Structure 1
Amino acid sequence: MFKQMTEELLDFIQKSPSCYHAVENTKKILDENGFCEVSEGKVWELQEGGKYYVIRNCSSIIAFKIPSKNFKGFNIVASHSDAPTFKIKENYQIEVDNKLVKLNVEKYGGMIFSSWFDRPLSIAGKVVVKEGNKFVSKLVNIDRDLVVIPNLAIHFNRNINDGYKYNAQNDMLPLYGDISSKDTLMKLVAENVGVAEEDILGSDLFLYNRMNGSIWGANQEFMSSPKLDDLQCAFSSLKGFLAGENKDAVQVHAVFDNEEVGSLTKQGAESTFLLDTLNRINSALGRTQEDYLTAVANSFMISADNAHAVHPNHPQKSDPTNRPYMNEGIVIKFNANQKYTTDSMSAAVFKSICEDADVPYQVFTNRSDMAGGSTLGNISNSKVSLNTVDIGLPQLAMHSAYETGGIKDTYYLVKALESFYSTSIVQEECGVLTINNVVNKLNKFGF
């Protein structure tokens, strides 16, 4: 079961060379499971018992299932579709000695530069095409080995292994072809999309690693792949979402773009996308603003973004007592300065959900002398304030072009999120939540 789930994950990632493709693949799976798309630019006509999704910018998606009776709250899992990479600039072509052509790119997010060298890369993303009086977005994937970022030979940099500060403008530009490839990239993109080159008026094109994911280790206990952060959580959330059933809460699967660059976009976690969607669900069903506010108070969010496992070569980088390992379960993330939103209440609720699902969990905190990153939970809470726990799956080499995780953990998260999506969480009073899952197992937490 672990290997099968991992193979499904790796297939999903391989079909998702950009954030746009990740959303498109999610859309196809939702369509196959009877979901209907609603558009932000049109009136929503929703029905109790209905299954829907809405897409923003082709790179963020929110899917939701409405119970057959009046709902009490929202059960939300949030993850993200983007990963650190390189974006192709508008005027992208650079000639070298009238012999070679390289592409001018800029970094997107914080990546490990060295992991991008000397491996097959290609280009994916979207273009905007004019069709009459319409401007239409079309997905691009040049599905072949296309470019390489070549390392500088050690003979030209004898100190490369003593520590080297890479320069994004000088060191990280991909080689595209010899001089005969001049002025051909957008023609190649146009052929891939099936349009005339002159009809392309805009583009968002990114590099991606062509190496397929693999399962490895002495007992095939590990896996490596591009984009584990955060497509592993996005995939697991979707699987749990489709399997979960809930008569009291609207189940919400949210995948945002631009987490790696701060979420400050119309499709990011700090946008109004989630707020707008929840409000429109409420109003489309004829409910009042008071009903909406009550539902939010009875809601719970899981912010799912991968976590750091103890590194075999650098175990001292992990906290002395909060040390997650691959294949040992879901990681609950804590931070005293609220870079992660987990608190005593949300941690207690999530631990109970894991225990009901018979899924192991573990804990991550940064060392007290090391700053950590932030993620979706605290950012999203600035727009929709509700009980939230930050979790993730343990991995190595986060923000590398090729990341590593455990073969068991995707399965663990799918099981836990199926349990979560099947759980009703109601706030009886400040500091008291009642939790009731589909098997009527009742727990009450009071603080």
Structure 2
Amino acid sequence: MRVAVGLSGGADSVALLCALADRSRELGLVLHAAHLHHGLRGEEADADLAFARELAAKLGVAFHESRVDTAAEARRVPKISQSSQAETGDSPSNSIEGTARRLRYAWFRQLLRDVPLDAIATAHTLDDQAETVLAKFLRGAWTEGLSGIHPVLNFPEGPIVRPLLQVTRREIEEYLKSRDQTWREDSTNHHLTYTRNRIRHELLPQLEGWNPQLREHLAHMADLARDEESWWQGEIPRLASSVILRGRPVRGGGRASTSAEGVALDIARLVAEPVALQRRIIRHACALIESSPAFEATEALRSLAQTGRAGQKLELGQGLRAERTHRELRLTRGPSTAENSDASEPSRYECVVPGVLEAPAYGYRIHLDFNPGSSYRDGAPLNAVLRSWKPGDRVHLRYSSGPRKIKEVLERMKVSGEERTKWPVLDVGGRIVWMRGAELEPDPNIRVIAEPMGVEATQDTSNG
């Protein structure tokens, strides 16, 4: 079996390559190593590549390498809304993290096809699994998102396997030390601007004060969620077949079905099912028209089916529309009318720091740069996002003792109505560093200059 190990140079991938190299004859493996240079972290990443190349040579393993420009690709990919990530809780595909992952797996698939290989092995650990499940829970993932990192990821070109998902990071480092094997440390793994690092270094250690076995429990949750999802995916098409109807009824009997007509749900049969199955059937029907409603939208559709009146309509995110008749709940998808109205929520605007955000919908141009001596200047690129605030957002007002909910800040500012729903905030690496009309505690690493569109920048407004 021809297997390539995704070798970053970190402890996890080094341990996996060494362990498989030790047992390659016994297991019948022809080993390769694969290292992708993401074009981030400058000389540090160059040193990672050199280390990986040398280790492969030392172990007598075929080595494959490639380079990509992750930051440029992140700027090129169209923006996607957070609602479209609600189903799995994944990072946006145009974030640095999401882009790096997408490029990495595209290259893995190319290697599987061109070398060719029978499989690629990545060194995800039990700690990675716990962090992933917790991160997706915090983003509002459904059960499929809580399934976390799957042991096998199947592509047409071949599988990607994760053989270390039951092994902890501590065990891996002990193994490497026992054989006097060094590894590389990614300096950005300690930058707390990244959500995963905050989970790893702050949140998980705090939660383990309540339950020292939390990482194992989160990994078990992933196993349970994955098996539950596997069962549901096999059963839902059968269970939903008597509830989901294609097209619209026509006079004389039968149904006219075109792509524009979407799908319909038989209300009597839907509401007779248990609540858990109702949600599954609704989301399965939405998937047939390429929509993935978040929890709130799913519940709104259930409510419309149960207590709505004939003729009542809903317009939800992603252009999803629902109309209730006496017998059916009809679902269609198309351009949202709200997207073309002045009352719609403005789009998200993103850039990599340092950079400039041009945001006509908010009427602002925002310049971002690193402060002198910033600890992030030589690290991986930071994403900056200008967006409308959302429930749960918090800011640290200047001279205040701690963070405040933006909802409370807007109430103090007497902002209400439609203007309130579209109030802009600037999120850099998961922290809000600017909010219109509010004086925030300056970020020691990031310099923000916000100006109304059409006005030259004259002052540092990082304090609001």
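Every read-out reported here was derived from the displayed coordinates using simple, explicitly stated rules and does not represent laboratory data. Note that the structure is a prediction, hence the values are computed from the model and not measured. Cβ atoms are built from the backbone, for glycine too; each structure is taken alone.
Computed values, structure above
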item: For 15.4 (mean count of other Cβ atoms within 10 Å over residues 53-60, calculated) the corresponding structure among 1, 2; result: 2
item: Identity of the structure behind 2.3 (criterion: distance in nm of label points 7 Å out along Cα→Cβ at positions 245 and 389, calculated), options 1, 2; result: 1
item: Structure (1, 2) behind the derived value -0.75, -1.33 of log10 I(q)/I(0) by the Debye sum over Cα atoms at q = 0.09, 0.13 Å⁻¹; result: 2
item: Structure (1, 2) behind the derived value 11 of relative contact order in percent (Cα under 8 Å, 6 or more apart); result: 2
item: Answer label among 1, 2 for the case where helix-only ellipticity at 222 nm (-39500 (n - 2.57) for each DSSP H run of 4 or more, over all residues; to 500), calculated from the coordinates, equals -11000; result: 2
item: Mean count of other Cβ atoms within 10 Å over residues 69-76 - highest-scoring structure of 1, 2; result: 1
item: Top of 1, 2 by FRET efficiency 1/(1 + (r/R0)^6) of positions 293 and 405 (r between Cβ atoms, R0 = 41 Å, to 0.05), largest first; result: 2
